[in-house]
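These are the structures, in structure tokens.
Just so you know, all these numbers are worked out from the coordinates, no wet-lab data involved. None of the values given here were measured: they were computed from a predicted structure. Cβ atoms are built from the backbone, for glycine too; each structure is taken alone.
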Structure I
Amino acid sequence: MFFICGHLFIMKSQSIYKVPQGKLLKISLESDNKQHIKDISISGDFFAYPEESIQKLEEVLKKSLLEKNQLFTIISHFISSNEVQFIGIDAESLTEGIMRCLDE
């Protein structure tokens, strides 16, 4: 779905990704011209500790370039620097889930 805002196309997309040997990961994404994250929602049947880490990661990802290596680096750094523990997902699967939104 596209919305025109000035000269930018705001794209809304989502992905549902079953992580190999893991859990279900759902990503809802708004991006400008498929280049930068405007808004993101991460959910699924995985566990995160501390619980508020998902909301904090969503904030960190806003305005990020939608480029696989850069997203992986941002997510990996966030996990290690905030001592986040995930059960059922990891930095690689989060990156994959986000990138699948662009395939829509």
Structure II
Amino acid sequence: MDDLPPIGREEKGHRGAFYLDRDGVRLASLTFSKGPDGKIVMLDHTEIFDGALKGKGVARKLVEASVAWARETNVKLVAVCPFAKAVFDRVPALRDVLA
């Protein structure tokens, strides 16, 4: 897992994603939607597209990247995605960014 590409972030309008791509192929993503004022962001769905990465902590790294971004940009997160919600439930240190 040490050879993973860096996590990226993309936004188009009020939708976006944290993702891992390699050679133009999407390996994993955590999609999000921004509220009207842009200060509340819903984490919608986490998906690992590369089966070799399942169970390797990649999805959690995507959630952690969303937390780091929320802290940097002063937005609050709502975990709609069941996986993201489970991460927040298990890791109290990440909850400061929850709405």
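With relative contact order in percent (Cα under 8 Å, 6 or more apart) computed over the structures I, II, the top value is the one for I, the highest of the group. Upon calculation of distance in nm of label points 7 Å out along Cα→Cβ at positions 28 and 52 from the atomic coordinates, which of the structures I, II produces 2.2? Going through each structure in turn, the value belongs to I. Source structure of the calculated read-out (Cα extents along the principal axes in Å, 40, 26, 23) within I, II: I.
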